1. Can you say which of P, Q returns -0.59, -1.11, -1.16 when log10 I(q)/I(0) by the Debye sum over Cα atoms at q = 0.09, 0.20, 0.21 Å⁻¹ is computed?
2. For structures P, Q, which has the highest computed value of relative contact order in percent (Cα under 8 Å, 6 or more apart)?
3. If you work out FRET efficiency 1/(1 + (r/R0)^6) of positions 34 and 122 (r between Cβ atoms, R0 = 25 Å, to 0.05) for P, Q, which one comes out largest?
4. The value -11500 for helix-only ellipticity at 222 nm (-39500 (n - 2.57) for each DSSP H run of 4 or more, over all residues; to 500) was derived from one model only; which of P, Q is it?
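Derivation of every value follows stated rules applied to the coordinates shown; laboratory data play no part. Predicted, not measured: the structure shown is a model, and the values here were computed from it. Cβ atoms are built from the backbone, for glycine too; each structure is taken alone.
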Structure P
Amino acid sequence: MNLASSPYPEVDVVVADSPTFSLAVVDDHAIIRAIFKSIAEDAPDLRLTWTAPDLAAARQQLVKTRPHLLIVDVSLPDGDGFELTEQVLQTWPTTRVLMISMHDDIDYARRARDLGACGYVAKTTSPKNLLRVLQRICDGDEYFDGI
């Protein structure tokens, strides 16, 4: 995957070298879901398959469609994203999971890694860094803030 120019000078667009890479987002904040939708719309090789505001909706969607990359918020109204991450990776071990959180805490990053997630990034990250993280993960690498 490589970076292409974006209509926003401070942000690069992720462009995959391989066929379309599907992603889904589980976050209770509509603005976060919208950010990932915008990223997918600007990147021709990324496709947002679905979004969910909570664990229950995510579980319903996962039964129907499993994305290549599942982006999961740590704090959700009906539980925590660590629980969902563990369940997803036990059931579908080839699914890649990127955990996101408002908590810029190395212990959260370590827990995500220990559960088998491919990454953890704080929501305080810059848009440019978020795109770099997505690029690395789509390329098969890992990224954990602070580790």
Structure Q
Amino acid sequence: MEEYTVEQAFEILKKHGITESIQTVRRWLREGTLIGQSPGDHRQIGWKVNHDDLMAFIATRQPVSAFADIVEGITAELGALRNENNALRTKYGQLFVANQKLVEEIAVLKSEKERLRVKTQACDLQETNSHLKGAGPCSE
């Protein structure tokens, strides 16, 4: 049966996204959270972690770790979407104001167009009458 040193076990746990700290691995070993063979009085030998025990520990921790990664990803995405939403709301507000100004300007231009159309018709009638009477062209 394969056994790992604390450093090797740490690297495997780190690859699985379970911890970023070798001190945490040592604490888990001391507390019995991670099953390992204690060096006892021979501290130079160090802890040994059985392959099956390490894989069982990973199986119990990985779903939580994976869930945390998913939550973190969703939280980051939610933050980005909120920022995008706020930017769109600001842009929408600016576009709404610009649109209102354009609607008002179009109304003014339509009114001016109608005024000029009526004036042109009146002027055309006046010129027609003037030609008949021999007077000058229409003036402002």
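1. Q
2. P
3. That would be structure P.
4. Only one of P, Q returns -11500 for helix-only ellipticity at 222 nm (-39500 (n - 2.57) for each DSSP H run of 4 or more, over all residues; to 500), namely P.
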